[in-house]
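Structures for review follow.
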Structure 1
Amino acid sequence: MGITVPGAGSNLDVNGIVSQLMAIERRPLDLLTQRGADYQAKLSAYGALKGAMSAFQTAMNGLADGAKFQAATASAADPSVFTVTANGKAVPGSYSVEVQQLAQQQKIRSEGFASASSAVGSGMLTIQYGTYDSGSNTFTLNSGKPAQTITIDPSNNTLSGVRDTVNAANIGVSATIINDGTSSKLVLTAKDTGASNSIKITASDDDGTNLDSAGLSQLAFDPTVAAGSGKNLTQVQAAQDAKLQIDGIAVIKPSNTVTDAIEGVTLNLLKSNAGSPTVLNVARDTAGVKSSVETFVKSFNTLNQTLGNLSAYNAATKSGAVLQGDSTIFSIQTRIRATLSAAVDTGAFTTLSQIGVAFQKDGSLALDSTKLQAALDNNFGSIAGLFTLVGKPTDSLLTYAGATDKTAAGNYAVTVTQLASQARLTGSQATGLTITSGVNDQLDINIDGVTASVTLGAGLYASTDALAAEVQNRLNGAASLTDAGNRVSVSQSSGVISITSMRYGSASSVSIIGGNGAVNLMGASPTTTAGTDVAGTINSLAATGTGQALAAAAGEASEGLRLTVNGGALGARGNVNLSRGYADQLNKLMGDLLSSDGIIANRMDGINASVKDIDRRQEDFNQRLTTTEARYRAQFTALDTMLSSLNQTSQFLQQQLATLPKNNP
């Protein structure tokens, strides 16, 4: 019988054999692929966890704000008279409110011009604010509102040009033009209400005459002089304060928004109810505090559920979640629970359970509304400390100004060795009260490192106080000082003027650098007093003073603690108790866990490194598989060729054997 072998020429299935062998060779690669998929699933799980922790941190950051737990509500019996809001400083109570007069702003108008395009004149207009007393016919400058100057030149010297320039300057006055049918009149309206915001306008007219009724002087308005002598506008509406009575106490305010009559309460006056008082009620916003506590519990439970879902074991399916048994999840859960289980030093309440928030068997939090309500009724003011960052100085002249994540809770002693002071320039002689234009009206000064040049109003001043007010008004209106946020206070004693920087500390400075009015105003050799920074210790360690701010030393438990020293005696100044409530602590904890070098980032970095390693190993393995497959294919192709040759030889031998003579026995 002939030899028979299937293959190429004999039907040998080389592709099938190689395919089956490569399937066996690929089994380790399949394991790597599965491992890579597992890592990707963990990355997705950590991404979900990171998102949940970030949302929790946002909620805790909001709840760390003390205002969330110190809110108050207020209502008016007749809201058509006034509306009212309150904050945590408001004391619950009932008040009788009678609005006798609403505040209003001053309005003044020009005489009629032929049209809005009529030329007015060129020069400068200086607008000052103050209080006009018609009884004594005096105008007292408002020290809180500096003088403002606008320039009118040929490019804007029409009535409409003046209007547009005033409005563009944003100097506390709005301008409109009203046409009465025969002429156009410029109407100027103070933006702020109140008697102290009356307007005085001084013209520096390019025609050389500032007090007549021609040129730019047409827009001058000095309420203390006669019409046509620097008073060429007509008052349409007088500036006036709001007047009201609260529980029979007379209250006068410059605005219809009254923020400081009742502490923590803001009144928005709408109309007069003279003779018919209405009731204002203030109460604690217990509903708002309840909502904040509920938000705290809900936010924690949402994060806790996410942690559980990612690490749970399902007994029914006998399968674990993606991060089941993960040490990072366990560490996060442990640190959160430890934070919530530790007591905080806030006073009346030290644990969440005291206000009805407690852990359940499944690790979630539950809220006992009855217990919370009792806490609100009995100790409303202490609940904030359970959740927020609170700093309480024992000295009334120390103000807690803030802390950082590095500041540890604790009680820190404060000692002040030097108080902050302001720089001051004091004249060497009594100032002259006569200011003459072009002679002694110019003052060049440097305030806190910023230079300014001002021109004082010419005239004979009634008193040194009046001249001091003019100097202050002009300096605080100087553009360079305003842009830098620098301000001064100008006072006088026995006719000698002092200019004081409003800034505290070593950055505070005042010096005269020139001007034809310097000697008249300050004398030949004024005295300069430099500003000093506060100095002292916090927790017995030297603190850094900047102005009135005292900051704790770095590298210590108190690092990041900031205080404002508002005067007082030198020496020991009591203590500052800093407590961190649960929302504040959890906000900080989430920040640490989610930081670029935190536990989540490190774990994800490790997984990403493993994914990259698997990708590299898969690439190497694929290259080896390509080589192996080529070897198998070469070997089996050679076998196929050999079998084909053997088959041909077999066929030849069969043919040869068939031709041999048969043996006969």
Structure 2
Amino acid sequence: MDVLNVAAIMLDAEGKIALWSPQAEKLFGYSAEEALGRPAARVMVHEQHHELVQRLFAEVMGGEGNWAGVFPVRHKDGTSLLVEFRNMRLEDDRKHLYALGLATEQSTLRQVERDLALSTRLIAQSPIGLAVVDSELRYITVNPALERINGLAAHEHVGRHVREALPFLDTVAIESDMRQVLATGVPILDRESVGHTPADPDHQHAWSVSFYRLESSNGRVLGLAVSVVDVTERHRATSEVAAARRRLTLVADASMRIGTTLDLDRTARELAEVAVPDLADVAAVDVLDSALNGRTGPVVHDGPATFRALAVAAAFSTDAIRAADQPGEVARYEVDRLVTHCVNTGRPVRVSHVDEDDLRRIARSPEAAELLAAAGVHSYMAVPLIARGEVLGALDLKRTRNPEPFNDDDELLAGELAARAAVCIDNARWHRQVRNTALTLQRSLLPQQPSDQPGLEIANRYEPAQAASEVGGDWFDVIPLNGEKTALVVGDVMGSGINAAVTMGQLRTATRTLAELDLAPDEVLRHLDRITDRMGQTITTCVYAVYDPHQAQCLISTAGHLPPVLARPGRPPELLDLPTGVPLGVGGFPYRTTTFDLRPGDELVLYTDGLVETRDEAIDVRLDLLLSLLGEPERTLDATCEVLLQTLRQPGDHDDVALLIARARTHP
């Protein structure tokens, strides 16, 4: 009545005004004091209408029925108003009769009627889902659009809580937003909600939802108005753009992270780690054992496949890791396995929705299939690693927590990652083969474990570079000479790879030949310098010493090499102060021989720079550390070698090491 501005007027049996509501005061202009007790006809009706009013009044009071219609009424200011009336007879408990009239200005009523009709039509025909819920979050009304959106008829909404009507959506979040708006009165606009409804259970939809608080004119909270707009297409487009951006980011990330070294295992780990969690929950990299051993073949193969596992990674702890072949393991997969089909055809294999039969074709064993099932593997993909026309292996991908199955876009992305990584893996594979060849050559050129010599106890070690760099040209040698003398040699050819190993072999052979001539150390280095110079662009450092057990003396000469260490019992170890000399191959500079005593118990330590040089510490600091290690309590020579290598060598060292220790002992 407040909204419609409805006036209430009550007349007694004589037609006098007995009740005059505030709305009547506002509508007709008379105050209650001016109207109460006066005949209504005199207050409200023009004289020409008195007879008609009295007849209508008599009909209502006579019980002939209610009367409704439009009647001209006089306003206090003398103007006429067309007023819509609803008149009826009332009787109190004492049988007294009254006439109640409800009145509103005709133009106001017509406007309300038009507004209501328009609102009803708009709500009914609107493509936007609309609903009203009460303060307990129960549906009061829903429009046809919301029925279609939710896949529920109106009667399945009305009277039910939101959580009861829409259990297929995240109603916890929805009701939390509703209560917030009820409490604060601040609308929530365009809150996106995603889910599946009974209207389309097989496809995900997205909606933009807004909540507004409804209040009465006196501020009482009535409930909420809810509007729902289907924005599925926009959501899909946005998701596709976001997915494309993520794919580009992942490819860019892969370009930076994969192939940072020529280490095969590390390259495989980098590929597996890039693939999770953005592309897969679990990723494994397996290389064909034939490719790893240098046997090449065409893209298309036939028959079973033998793989060597290189890397496995997961976004979280999962049984799927236990089901995978662990790095270093070799496994044979029959023709019916999906990964075998992948490498045999050189084409991706994708199973969007994995079932029990698929798991048996994915897993290495029935036990592994059970682990994959327990881990929740629901989608699988294997992508071949192809480089230079050869299938090297496969990138194996699984999804467990990610609810979406692998799709075409995922396959394209996995193929891009595999193509980039395959080249890096191929480079690392060939580098490993070349490195192994050079290392084999180098080890074949180094002396076998030399036996102790007259008056000398000998220990030695050779370690290739720990990083994935190529093999260097470090070497050592122990050469028996006439008169029970022994030549001790350590050298370092600059450069790496097979060329350095071949040069090292040539110089070692030349050194042995020159040693047979019983030349002084400086003469041996002078001849080696000329030989090295004739070999071309080769620079080599070398230290050459000859020990005579009968004289208990050592003659030594160096060519640009780090100084040997002399350790005597009861005295601190010291670096020998020797004329350094220039490296072999420089030419034109003399070498000098230095003589010093080497008595029983004394140790002479010869080494290459890979033992002490690092990128982050000064050489003096490293040499001091070497001396401190050699000054520790006496131990076996082999134990000393291990201590030096374990302490001084660092992970990823890029240089090889040759170490030779000789301890003088009593000679009969």
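Comparing structures 1, 2 by relative contact order in percent (Cα under 8 Å, 6 or more apart), which one has the largest value? If you can, show how the numbers build up before the last one.
On the way: 1: 18; 2: 7.
Ranking 1, 2 on relative contact order in percent (Cα under 8 Å, 6 or more apart), first place is 1.
Out of 1, 2, which structure matches 3.9 when distance in nm of label points 7 Å out along Cα→Cβ at positions 260 and 428 is calculated? Only structure 1 yields this read-out.
Where does the value 24.2 come from, among 1, 2, when mean projected area of the Cα convex hull in nm², for residues 76-323 alone is the thing being computed?
1
From which structure (1, 2) was FRET efficiency 1/(1 + (r/R0)^6) of positions 36 and 332 (r between Cβ atoms, R0 = 25 Å, to 0.05) calculated, if the value obtained is 0.50? The read-out comes from structure 1. A value of 0.00 was computed for FRET efficiency 1/(1 + (r/R0)^6) of positions 564 and 612 (r between Cβ atoms, R0 = 25 Å, to 0.05); which of 1, 2 is the source structure? That value comes from structure 1.
Upon calculation of mean projected area of the Cα convex hull in nm² from the atomic coordinates, which of the structures 1, 2 produces 53.7? This value belongs to structure 2.
Values quoted throughout were computed directly from the atomic coordinates according to the rules given, and no laboratory measurement underlies them. Given the structure is predicted, the values throughout are model-derived calculations rather than measurements. Cβ atoms are built from the backbone, for glycine too; each structure is taken alone.
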